[in-house]
Structure 1
Amino acid sequence: MGIPKIDTGPMTLDEFYAFTDARPDEEKRELIDGEPVSNAAPSDHHQVILGNLLVALTLQQRRISASWRAIPGIGARVSRTSRPEPDVMVLPKPIGRGDTTKRDTTDAIVLFEIMSPSTATRDLKWKRIASTSLPALTHYVVVAQDAVDVVIFARDTGFAERRFKSLDDLIEFASLGAVLPLREIYYEVDFV
């Protein structure tokens, strides 16, 4: 009989999707360098900030009739073995109905991560470096959920860090024709 062949290589995206399709829907997983990584359940602050980002971006998109849209929770396909899943991404609007089965994309314009202590290193290092390889990406944004603190990495500055720490700060996204006030990101988030 012998020993069966064991695949010891990194998990591919196809294998990842087969794996996650067999798991409960409420489990959120990302594929990081060929390894499926589980994410903890989000906190109240995380979810409020996520909602605030979606509302603020959607209102601006409608106001200017932009050719982009903000959506939560699909993956950013950065390689055949890596698929991080940002909290919010801005994508070009699909022509017609678009692909309703799409689980990942390579055409993200802006990615937002809402950072927690357990994901800080991954969000600021691995995901930032991996995500900036996406050809259409203009901004990678990390939002703290325990303080007013937003870090932007923009392509036009070589993805150098730029930090915003006041509710009166405005983040300009020239690629979107949009401005995002920190006051809107942190609307009704109580840090007390």
Structure 2
Amino acid sequence: MKSLIKYFLQGLLYVVPITVTLYVIYEAFIIVDGLIPIDIPGLGLLLVIIFVTVMGVIGRHLITDRIRSTFEGTLKRAPLVNVIYTAVKDLLNAFVGDKKSFTKPVSVRLFENSEVRRLGFVTNDNFKDLVPTNDLITVYLPHSYNISGNVFLVPARYIEPLNVNPSDLMKYTVSGGVTEVERME
């Protein structure tokens, strides 16, 4: 009986991740495809992709900095809306924008004589320009199994750069250390 339970649990390890992934993709497809009330499978998804791409072209080439700064200036007068807008905008820019932020993977020692390390990313090494009497560098330390993380100001001597692919390190950290990380050549 113990062997059957062991095989059943092993089977769950194979089946559940694949099933959940396929289900999420299927549901996302159905939801996006249902946005356009035309009864041709996939047309809604195609139209949404085209719409978002066209908006990207318009935003990149036709919306001037003056219009953008006026819009963002208006948002600054609405405190809650401004916090949400800037947080989402900065997060998207960190991953897919022109200013990618998670490109410098590091190992961080949080205390002077600690052998324990945290994995993270240098997000700003110019903090020392704001307070010239220190050598603090801004480091983002993501949480495992979560999209959140913490930001720390860490002395430069506590930071060790890692020669790994940044997206591999992010997956490794978010997965709790169960995925593979390969050294970059």
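If helix-only ellipticity at 222 nm (-39500 (n - 2.57) for each DSSP H run of 4 or more, over all residues; to 500) is calculated from each of 1, 2, which structure is the one that comes out at -5500? Provide the component values of the computation, followed by the final result.
Working: 1: -5500; 2: -17000.
Label of the originating structure: 1.
For relative contact order in percent (Cα under 8 Å, 6 or more apart), which of the structures 1, 2 scores highest? Once relative contact order in percent (Cα under 8 Å, 6 or more apart) is tallied for 1, 2, the winner is 1.
With volume of the Cα convex hull per residue in Å³, for residues 89-176 alone coming out at 120, pick the structure among 1, 2 it was computed from. Clearly, the read-out refers to 1.
Where does the value 30, 19, 16 come from, among 1, 2, when semi-axes √(5λ) of the Cα gyration tensor in Å is the thing being computed?
Working: 1: 30, 19, 16; 2: 34, 33, 14.
Comparing all candidates, it corresponds to 1.
Of the structures labelled 1, 2, which one yields 17.0 when mean count of other Cβ atoms within 10 Å over residues 113-120 is computed from its coordinates? Attributed to the structure labelled 1.
Each reported figure results from applying straightforward, stated rules to the coordinates on display, with no laboratory input. Note that this is a predicted model, so its numbers are computed, not measured. Cβ atoms are built from the backbone, for glycine too; each structure is taken alone.
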